Structure I
Amino acid sequence: MPDRFPYYLEFRHVYKTFDRPVLVDVNFHVRSGETVAIIGRSGVGKSVSLLNIMGFLRPDSGQVIVAHEDITDFGEAEMRRIRKKVTMVFQNGALFDSLTVAENIEFSLETREDYDRENKMAVVHGLLELVDLVDFADSSPTDLSVGHKRAVAIARALAAQPECILYDEPTTMVDPIMCAQVGDLMLRLKQQLQLTSVVVTHDLDLMRKVADRVVFLYEGGVVYFGPVAELDACQHPHVQEFLRMDRVEV
């Protein structure tokens, strides 16, 4: 329904409360092939936004549009169909320690009846090459660094051939060199596959590298939504404080 819902992802006046308001009249959209970053301090609703996109949480009011469909009242069967188009890379990677790296990636292909064993292995090898982890195919996830685990999780997400990928803090607890490598990987995927992406991050270097536009959340509300290049010019005091703190940390 592109006419009714022209954006691939969209929040329309979304509210969500737990013991306190977490999302307050949140509005933003993501065009097909675009990468949007969601930033702000801890606890402002960044990850909750991703969980609403995946249908793991429901808004108290408002609409959540995903893949040009209003998923706000979708049941689980309908959400399974949507999750074939939209996948999420969780902060902890959510890898199976009992499987090798290659087997973790192959897991996403289990339901592909149109792929035989040879096809699946070719896809896995191609994805390992894409994320520069061919040498780790037979390794256990327990033997990998945090950064390499994130790369495996990204490869596993890509195995499902999604239209859209959601990243939850992809560079948290990753050393600076691996941060740069993860960012380079995400940029490469954006350029080569034209995937629609949403990135929740505290990492402004990553934001500037991969995102086209940015949503800045403060106390559950959007105080800036626009091009990354114009964020520094935003005069909202909490945006300026956030940017100053990032420069101090550097």
Structure II
Amino acid sequence: MALAPASPLAAPIRLGAGTKLSPARRRSLADFYEALDQRLGPQNWWPGETRFEVIAGAILTQSTAWSNVERAIGNLRRAGLLHPAALAHAPLAEVERLVRPSGYFRQKARKLKAFLRFLDRRFGGSLDRMFRLPAAELRPLLLAVHGIGPETADSILLYAGRHPIFVIDAYTKRILARHGLLSAKAGYEEAQALFHRELSPQAPLFNQYHALLVETGKRWCRPREARCNDCPLGRYLETAR
């Protein structure tokens, strides 16, 4: 079964307590979510049968399309290697062969192995023990692992660990910048701080919201061809500007 929530968020979006926002900013944050959720519905992210499959997918999806990751995950599943202990003991050459469809397969095989060494040394191979750590403590540990950057670490924390950490990617930054909520040159941490500062820290909300933004970036808010007329957020452009 998928780890992501199977239904839209039941409670309305909540801004952080004590947050003071301009009317335009408040309208953007809350209404963006409502407009996208009503148009697109539940996204059921992250697709994966186990927490470790979600983690492996987060590492393998770097610099490639999800369809390629699915092929690599399928190879690992058929080989019986979608378990930390099994994959840790598999020869590196075999892992490289199995994850080849995801691209950069040599680097990604080594990244998977690096995460597994970290999991074994710090947590005795237990994902339960790892995710019992508060996100503020676990995040810097993940970032110290070879091949795990902010987006991958936060995907692991949110989608596998269900910690309320908002994941930032190119889709999210592009949408925010085009609506005047963020500079096009803003870094990862600045973009993430916007969500953490102004939204209630709820993992299901962050999960669905990020997935909705990704789908919006794919369908409408494209790099060279913004299809604003059909986009659920198109009506907010002038207000945000």
Structure III
Amino acid sequence: MIGTILNVAGIVIGGVAGLARRQPFSPQTESLFRVLLGVFTVAFGLVLTWKSLNGPFSLIVRQVLVVLLALMLGKLTGRALRLQKLSNRLGHIARDHLSHPPSGKRDRMNAGFETCSALYCAAPLGLLGAVQDGLGGYFYPLAVKGVMEGLATAGFARIFGWGALLSALPVLAIQGTLSLLVLRFVAPFLETHNLVDAVNATGGLLVFSVGLVIFELKRIELTDYLPSLIMAPLLTVLLR
């Protein structure tokens, strides 16, 4: 749960900084943070994928083909389940709260909690990072998410107050529970059947895609691709 703890710490630290510092960051500072986060996300994703490809050249080619096929099937499955549309709906609710924040202190706190919880818990990087953290202790994606959400919470705290910081609790509960479930039940099964590398290689490319979104180079419906993490080990077994 190191990644989840870092994520929660980022939210809390960012929220406290936002309450203490009423002036937002300058556009130059925000741009610098975006570039650094994008670089780290791309690097962490590629490193995870590279470390998961091993063996002779013919085996590596087959592993890459499995990953690409898993991404294609995962995308189709996610679209059929309307995962991205559900994520977008939560984003619209959050934007409505931001556009029309309540006037009362208690109502503003509740709106901040709901807004930040919806955004942070439904983020594809959160689910992806929790799986990687539980599967092999690869906490770097959640560390990046913690920095991103810390910066966001600094701004939300100036609008909603302490309610933004309280969103760290559902993040801890959901991501922490997912990581522990993966560690306790999923990881032993995948290790027994030599399927960990397939999941990690696929997850690495998804983390890499997050970097492309941060750089605003390509619009990717990341939530629809999450079923790829299930498709990758299934395809590996079928194609052996």
If distance in nm of label points 7 Å out along Cα→Cβ at positions 38 and 166 is calculated from each of I, II, III, which structure is the one that comes out at 0.7? I
Figure out for me which of the structures I, II, III the number 3.1 belongs to, where distance in nm of label points 7 Å out along Cα→Cβ at positions 30 and 230 was derived from the coordinates. II
Comparison of I, II, III by distance in nm of label points 7 Å out along Cα→Cβ at positions 86 and 118 - largest value held by: I
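Here helix-only ellipticity at 222 nm (-39500 (n - 2.57) for each DSSP H run of 4 or more, over all residues; to 500) was calculated and came to -26500; which of the structures I, II, III was it taken from?
Details: I: -10500; II: -16500; III: -26500.
Checking each candidate, the match is III.
Once volume of the Cα convex hull per residue in Å³, for residues 110-197 alone is calculated for every structure in I, II, III, which label goes with the largest value? Don't jump to the answer; show the numbers that get you there.
Numbers: I: 108; II: 95; III: 72.
Result for volume of the Cα convex hull per residue in Å³, for residues 110-197 alone over I, II, III: largest is I.
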Value 3.1 of distance in nm of label points 7 Å out along Cα→Cβ at positions 46 and 174 was derived from the coordinates of, among I, II, III, structure III
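Here, each number is a calculation from the coordinates, and none is a lab measurement. Worth saying up front: this structure is predicted, and the values here are computed from it rather than measured. Cβ atoms are built from the backbone, for glycine too; each structure is taken alone.
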